[in-house]
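Multiple structures follow.
Just so you know, all these numbers are worked out from the coordinates, no wet-lab data involved. Predicted model only: the values in this text are computed from it and were never measured. Cβ atoms are built from the backbone, for glycine too; each structure is taken alone.
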Structure P
Amino acid sequence: MRILCLDLEGVLVPEIWIAFSEAVGIPEFRRTTRDEPDYDKLMRFRIDLLDRHGLKLADIQRVIGTMEPLEGAGDFTDTLRSMTQLIILSDTYQEFAMPLMAKLKYPTLFCNSLVTDSDGKITGYRLRQKDGKKLSVQALRSLNMEVFAAGDSFNDLAMIRSADAGCLFRAPPAIREACPDIPCEDTYRGLLHKITAFLE
């Protein structure tokens, strides 16, 4: 059996933190895993920044409620799910992702969760497991599944390299230059072509 594993933000939906940055007018929130490969360092930075500006989970969720999947993402995931099984492997949080998952017709999602206090202030986060994307791919392969993986950021590289096949998708120049061994596609059509070849 062959299975597909895709990242979420930057692949199927916009980067949530960038959208939030634009909505609240605080440029520092634009930092993502494309810029900072150390995920814990990035999240500690974000949580501290939220605290300094008095922003809570509800403020982020209001912005997410206005967001839509990337153009063509819905048709793309519909096509993939008609061909084989699709799992979204993401470092986002269930508290962020569910409104967007509804707009993609609820593909299977493996992600993390946030820790909040009684006032809705974000105080921390819980990883589903460390290196969750990579270990998910390895677990699927241990079940004798062949895996294709795609993502756009530093935190997707181990997932892609652990899969039977895969590529970057719309990755920024810094990541492409750092990983010349991993091909990159910039359109859903190109990515679908690679996936179709993998499934044949």
Structure Q
Amino acid sequence: MNEKLNMLLIQMRQLEQDVARETQQQQAHYCYQILGRSVHFSEAATARHIKLRQSFPGYLLHSRLLVVITSPVIWMCAIPILLCDIVATIYQAICFPIYGIPKVVRSDYIAFDRHRLTYLNLAEKMNCEYCAYANGILAYFTEIAARTEQHWCPIKHADCSKCAHSRYKKFVDYGDAEGYRKHIEEIRRSYDDLTASHPR
């Protein structure tokens, strides 16, 4: 495997962790705490937020007409996203135990917390939670696909930097026929980094 490429992928993951830590440090600045899976703002912050909330009629009046008209198109996408959610969940429930792949924890990818923001009106809250669901399910689906790819075809692409998902660093280099034949079974069982945080 290309060690330099592997190191770059490791650095990318490290940067993602650094971003997560920095985000946590913002909690004090914006006066909230996360307790379990709930977000709690200070009373003073909540009072400020309520003053900044825009009424629903005002929200509509300040929206461009074409934005309002095209909103149903966005919401129509909920149908295939819901199907992705159902199909991916059934697929991994049936197949992952057979393949020996650790299941993806769905709740790790979906965060419904924006409805607690008192500066958002009802329409904004609904839009925000829809986006959280849509992007969360697509990330969940991508992780299921990534673990499937690690089992069936763990070969890096010749030239595709955007293809590097969470399992990509485990794959053999494009064109490394010997490495593929030598390490394929080992890679198919290489989930130690997952089982440490989420035991099967």
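Tabulated values for the structure
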read-out	value
For 3.3 (distance in nm of label points 7 Å out along Cα→Cβ at positions 18 and 74, calculated) the corresponding structure among P, Q	Q
Value 0.15, calculated as FRET efficiency 1/(1 + (r/R0)^6) of positions 42 and 162 (r between Cβ atoms, R0 = 30 Å, to 0.05), assigned to which of P, Q	Q
Origin of the value 23, 9, 4, where semi-axes √(5λ) of the Cα gyration tensor in Å, for residues 106-145 alone was derived from one of P, Q	Q
Label whose coordinates, when Kirkwood radius over Cα pairs in Å, for residues 90-185 alone is calculated, return 15.8 (choices P, Q)	Q
helix-only ellipticity at 222 nm (-39500 (n - 2.57) for each DSSP H run of 4 or more, over all residues; to 500) derived as -20500 - corresponding label from P, Q	Q
Test item: mean projected area of the Cα convex hull in nm² calculated as 10.8, pick one of P, Q	P
Structure with the greatest value (metric mean count of other Cβ atoms within 10 Å over residues 50-57, set P, Q)	P
